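Engineer: So, here come the structures, one by one.
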Structure 1
Amino acid sequence: MAFSSDNIAIFLAVLDHGSFSAAARALGRVPSAVSMAIAQLEAELDLTLFERSSREVRPTESARALEAEARQMAGQLRRLQAHALSLHQGLERRLTLAIAPELLSAPWSDPLARLAEEFPSLEVEVLSAPQDDALRMLHEGAAQLALIYERTRVHEHESFQELGSEVLVPVISPHHKLAREHKGGIRLEDLLDVRQVAIVSRDMAEADQRVLISRKLWRTDSHLATLSLVRAGVGWAYLPLRQVAPLLERGELRHIGFAHMSNELRLWVDVVWRNDRPLGLGAKRLVALMQDIAGLEARPPQK
């Protein structure tokens with residue numbers, strides 16, 4: 001076989017440096033070894049790749065015709081070697097990140113874009129699931145990381161990194177009966193008998209009681225489904241300010257203003273993993289990249 005990883009490197013070095021001696025210095029070899037390798041390659045291909053003179057070598061048309069594919073092969077070899085090194089250092093084949101639906105609008109995609117640049121061979125799976133289901137996936141081994149809101153209690157096998165906070169606000173359609181009847185502030189207890197739409201697990205025993213107010217509850221597993229139901233006038237919901245701010249500005253949704261307390265609920269956001277299962281190289285790097293996020297909190301819309 002004429003081409004090999006070694007003589008491809010030599011061929012490209014001569015192309016780039018213009019002489020056998022300069023290519024040899026770049027490769028850490030003696031000029032005679034480079035000259036001999038090119039001569040052997042030419043003999044096996046039955047092609048003249050370089051025209052020799054006393055001081056320099058010039059690539060022939062044949063060499064230029066082979067250059068693009070040679071560079072492509074060299075790049076593939078570098079990526080293959082980098083992948084092998086990453087596997088040796090602990091890079092997992094696939095990384096699964098489970099995200100609470102309310103946090104889908106948070107800036108988690110930029111760290112993943114950086115991760116893709118650094119580890120192009122890593123397969124990444126991003127799954128959306130209600131917070132309790134995301135944690136269940138984490139503990140069952142279906143996900144290595146979970147991006148969720150702070151928990152009221154922490155499992156002994158969980159480790160986490162706090163990333164910032166997210167503001168949840170109660171919103172309702174301006175066409176809903178409650179919005180029409182209460183032009184000013186209302187009291188929290190007034191919401192007890194008004195239907196609430198919430199993103200919760202099917203197991204109500206595990207639901208986060210901090211965001212469940214009403215006795216009447218419709219459940220979803222999607223922030224988009226929740227938002228659609230609220231806009232249709234089915235009920236009210238706690239949703240991330242980051243997500244609903246444009247709708248509030250356009251009057252398509254309305255804040256539920258409380259007369260006796262703040263209507264905002266600020267929850268801290270954590271990336272969580274099992275501390276009894278070692279994280280792979282990709283998961284560790286993603287946690288570090290997420291720490292670079294300058295806070296997840298949204299700002300109220302400017303009036």
Structure 2
Amino acid sequence: MTIVTLVLPDFLLIALGWALLHMLKYRAEFFSTAERLVYYILFPALLFSSIVKAPLSIAEASTLIGATAALMGGGVALAWLAAPVLRPDPMIHASLAQCAYRFNTYIGLSLSLSLAGTTGQSIMAVIVGCAVPLANIAAVSGLARRQNTRVSGELVRNPLILGTVAGLTCNLMGLEPPGFVMDTLGRLGACALALGLICVGATLSIQGLGPAAKVMGWMIVVRLLAMPVVALVIAAVLPLSALEKQMLLLFSTLPTASSTYILAVRMGGNGRSVAVTMSVGTILSGLTIPLWMHFSPF
């Protein structure tokens with residue numbers, strides 16, 4: 001099976017979400033409620049159950065976490081490089097910068113399962129769990145530099161972080177919940193990916209480019225082209241396994257998350273430009289992800 005056919009089902013689910021909202025006239029409230037269900041219940045269950053079952057050691061986990069932190073740091077640096085180069089409006093830049101390094105977890109975990117089975121998905125779960133707090137700190141701090149306390153509060157309450165920390169703790173301590181608990185979490189996690197991808201499709205919008213077009217283009221290039229290059233460099237330097245390198249590269253190719261729009265609007269940023277950037281990046285990633293993974297050296 002080629003990488004295109006592996007990626008295609010996820011993008012068909014995204015297209016289904018768009019069609020349900022725009023053609024079959026499902027109410028927007030349905031998707032916002034479904035996304036909250038995925039974010040607070042289904043996705044943490046998937047992260048926890050995937051990490052608990054992963055064959056991890058402290059040394060392996062620390063190297064993978066270090067690689068993820070380095071990749072996220074590179075993305076943040078490239079995003080903020082646009083400020084001195086393009087000299088955009090500060091609020092437009094702060095709103096759009098997060099589009100360069102935030103990532104769509106639904107696509108990542110779904111594709112990792114398709115490419116490398118449950119082992120690959122477990123590795124991707126560790127990468128995502130490490131990257132979530134880093135992305136949140138960078139995004140919230142960029143939009144409101146005086147809200148450090150709020151950033152800490154959001155991190156402590158973030159369900160994805162809680163699910164990841166709980167999974168890593170149980171894994172490294174050799175603890176595993178009873179079988180019926182793991183079966184329940186597994187069923188919840190199985191619902192997360194398809195429903196999450198459908199919700200992504202419902203958020204797509206390509207109207208209203210406005211004066212932010214250059215910054216939007218910069219962030220899309222960083223997210224889809226520069227980040228994979230950074231990942232390849234990191235993979236060449238750090239002692240990761242071949243599968244870990246492949247999952248790190250896959251993670252680096254992911255489009256930005258729909259939550260970038262929610263955060264920008266909540267904190268008084270330019271929500272429209274963020275929504276368009278997220279949408280265009282998601283559509284283009286249907287081409288760039290297969291290309292990067294096809295020519296991957298791993």
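What follows is calculated from the coordinates using simple rules that are stated; it is not laboratory data. Since the structure is predicted, the reported quantities are computational estimates derived from the model, not experimental observations. Cβ atoms are built from the backbone, for glycine too; each structure is taken alone.
Engineer: 1, 2: which one has helix-only ellipticity at 222 nm (-39500 (n - 2.57) for each DSSP H run of 4 or more, over all residues; to 500), as calculated, at -12000?
Structural biologist: Source structure: 1.
Engineer: Looking at Rg/Rh (Cα atoms, Kirkwood Rh), point out which structure of 1, 2 has the largest value.
Structural biologist: Of structures 1, 2, the maximum of Rg/Rh (Cα atoms, Kirkwood Rh) occurs in 1.
Engineer: Out of 1, 2, which has the highest value for mean count of other Cβ atoms within 10 Å over residues 228-235?
Structural biologist: 2
Engineer: Can you say which of 1, 2 returns 34 when relative contact order in percent (Cα under 8 Å, 6 or more apart) is computed?
Structural biologist: Corresponding structure: 2.
Engineer: Among the shown structures 1, 2, from which was the value 5.2 of distance in nm of label points 7 Å out along Cα→Cβ at positions 20 and 92 calculated?
Structural biologist: Clearly, the read-out refers to 1.
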